[in-house]
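The numbers here are math on the coordinates, done by the rules we state, and not lab data. The model shown is predicted, which means the values in this text are computed figures rather than measured ones. Cβ atoms are built from the backbone, for glycine too; each structure is taken alone.
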Structure 1
Amino acid sequence: MLSLRSALACAAIFLAFDAALAQAPDIAETTALHGASSSALRDALHALWQDSPQIRAARAELEAARARERAAQQPLYNPTLSLDAENADVDRRSVSIGLTLDVSGKRRARAAEGAAVLLAGESAFEIARRDLAARWLRAWTATIIAQRQAQLGQHRLELMQRFDTLAAQRLTVGDISAPERDLAALALGEAQAAQATLLGDAASARATLRSLGDVPGDALPPLPAALPPPSHEFAARAAEELPDLQLATAQVQRSDAAATVARRNRIPDPTISLMGGQVRSGPLNDRIADRVVGLSISIPLPLLNSGSAEIDAARAEGDAAAAEMESRRLVLRAAQNESRERYDALREAADAFRSGRAAAFEDRTALLEKLWRAGEIGTSDYLVQLKQSLDTALSGLELENRLWQAWFDYLHATGRLVDWIDGHSLEASR
């Protein structure tokens, strides 16, 4: 149980903390990011989209889809030219040209399939840009918070080092006992171990960020001082507008078009050939030349392979794509609800943390040290309260990190991440 002196000291700490809060500027009044990304963050993300190998690969895939779409619009058959010559009892010289006719509309079916492939490629490209931005933003936030935690840990280490030095001095003059001196040494060792862990976490976060894009450390955009905006300022887009569902829809369209192509391929296309030439016949020294003109039509017979298996396969793929689209719709709806509820809860908690007593770490630690030096609180009470203050400050940073992670998850799930990056609010997007 705390002594009366310790209880009075704790009361003095809270009173001093309230006074510090009254004099501190309101965080909500500071100029910060609200409703859209900052210009520095926007520039960093656009540079990431431009230089990232992942986006370059996705852009190449999109160009390939565009080329396939153009190829699908081309005619299926090219004309054939044939030259024939024969020297025998009859000399024959002929030229023929033939063309296979697309009488079943295979070209139109292929063009529809190519358009669906292009739509899927465009959706996949948008998903690649969005997902890369989301991963980078999460890593960016984690890096900045980890750096802040490491700085706070360094401050804790300095406090423990100073406390250890003062404890040694006070032991020599008899102000504290040997067990209290040992407590100071143990606290210093714990702070050193904890600082090593925080530095390792900061290095890991930085490595994750660098794996997504080469951004110098001093070029990182600062994390805003204000909290991200309420979720209602960036309401969810309709499910049909989300690139994930657009990709699933395009895959359904491609499967349907592939089934149509398979059905059209079962219909044989005739080949028409026109031939013209000269034929010489008769005795060798007195042959008569006759001009000949011919027309031929050929058509393959689908006897050995009717193409029904390809139709069955295309239909099955279409059924699978339709089921996947419905599954994706359910997943997206659940993700939107979950991310919104989680973000709202974290934002409420972060707002309460900022407006409560837990935020004024510097004032509280300075007052604790002053009370300990004056002998108002004992060494064990000082360490307990200082550790609580440090743990609370670190928890506040972790809460801020989780809040921003939840904000990016919400924007990702609702299809508003690119809008937020480009500075489009809810009203502007309508």
Structure 2
Amino acid sequence: MNNKIYQERRNALAKKIFAKSGGGIAIISTAPELARNRDSEFPYRHDSDFFYLTGFEEPGATLVMEIKGSGKNCELQSHLFCRPKDPEREIWDGIRLGPEVAPIELGIEYAHSNQELDRKLGELLTDQDAIYIRLAENAEADRRLRHWMKKVRAQARSGINPPSELHDIEALIHEMRLFKDVHEIDTMRRAAAISARAHIRAMQRCKPGIREYQLEAELLHEFRNSGAQSVAYNSIVAGGANSCVLHYRAGSTELRSGELCLIDAGCELDGYASDITRTFPVNGKFTGPQRALYNITLAAQEAAVAMTKPGNTFIEPHDAALKVLTQGLLDEKLLKLSKLGSLENAIETGAYRRFYMHRTSHWLGMDVHDVGSYREETASLLKEEKPWRILKAGMVITVEPGLYIRPADDVDEAFWNIGIRIEDDAVINESSCELISRGVPVKADEIEATMKNA
């Protein structure tokens, strides 16, 4: 994306701040570098909020927005504090953009060395009414804020006033990030296409005797070979009983004929995540019990997708999926109708939670569990639970029902260690939703055909 997109986002945020406080200073830093061990770091990944406003991926940077104006006119001046040019360090770590060219490259009004941040903020905070910053982010951020405020307060005898209001900037940015523009959706669509190809590659290379980490390697190959910079989250490759562990990491378990393999994996492309889950038979052929539960899960997803449209609430797709899953559990005698009495009672009492213990959706965007409130912001003074968020065009959610059957005395052994999850990425449009991750087969027959034609 060109820098105009980021300028528009900063301007939109500035207007929100101006409307709320009449101006102020907004401060947001990128993520720090993290040591992996004694002499190496984890691969660097920028902070999502910071990147959303700047498009800048280097560590050691801070964005400071100075918002002022009069009447209805909002004025914004943005300052980027970044690492200075350093020829010796650049030999080791790579070329730095530097503050000299940052204004031109990023569309920022001013850029400074990050070594000037403490001194310059002492000036920028002078006589400002409000600070917008991440609250309670970490101890170091709190220490730096106290340091900046102390410098301004020290000038009180000169008639300089420190800010009197402190606001959480995340609430404003996260509400903006909840609604994706056409550029963001295009990036997410491309990320989903890469991830779909990776899932097909893993399916087609799966065979009895292969190990989970070998399928993980196939996923990583397709991600990087297609231009994705990273995984969006640690890939789940779970064979047999491991498929019933929700956040299982790909390990060394050998995949066996007659068992299922559950893969929950997605790449990150240009800062945006994809998130796909498919479950398939290791030997390419579902058993009767596996197919029965798989078809129930797929029917639940279809019911949820039908409810994923503008005007419905965030919880309605989950409720639709839950009804289908619970009825399926009753039909397969995993839940006993004689004990529960009815489908409604099975849901009301939470009897299904033994086999389905998570919600059906979450926001998706720059983060795999993306930001944004799941509840409506209401002004009610009553201590009532806020209503669920109403879905609107531009939101992106996952749709991921599942069933997880662990061994138990009251469970038919034919269902033991069957873990199934089916997940797709849904972009909500003006009338319904678009599943952008259906480049990978989802129906049982299609999966079997894909594996057979490897």
Problem set entry | Comparison of 1, 2 - label where distance in nm of label points 7 Å out along Cα→Cβ at positions 66 and 330 is highest | 2
Exercise. Mean count of other Cβ atoms within 10 Å over residues 82-89 computed as 14.4: which structure among 1, 2?
Worked result: 2
For this session: State the single structure among 1, 2 that was used to calculate distance in nm of label points 7 Å out along Cα→Cβ at positions 58 and 410, giving 2.3.
Result: 1
Exercise. The value 4, 18, 25, 22, 16, 10, 4, 1, 0 for P(r) over Cα pairs in 10 Å bins from 0, in percent was derived from one model only; which of 1, 2 is it?
Worked result: 2
Exercise. Can you say which of 1, 2 returns -23500 when helix-only ellipticity at 222 nm (-39500 (n - 2.57) for each DSSP H run of 4 or more, over all residues; to 500) is computed?
Worked result: 1
For this session: Work out relative contact order in percent (Cα under 8 Å, 6 or more apart) for each of structures 1, 2, then name the structure with the largest result.
Result: 1
Exercise. Given a computed value of 19.6 for mean count of other Cβ atoms within 10 Å over residues 74-81, which structure among 1, 2 does it belong to?
Worked result: 2
For this session: Determine which structure produced the value 0.05 for FRET efficiency 1/(1 + (r/R0)^6) of positions 130 and 186 (r between Cβ atoms, R0 = 30 Å, to 0.05), calculated from the coordinates; the candidates are 1, 2.
Result: 1
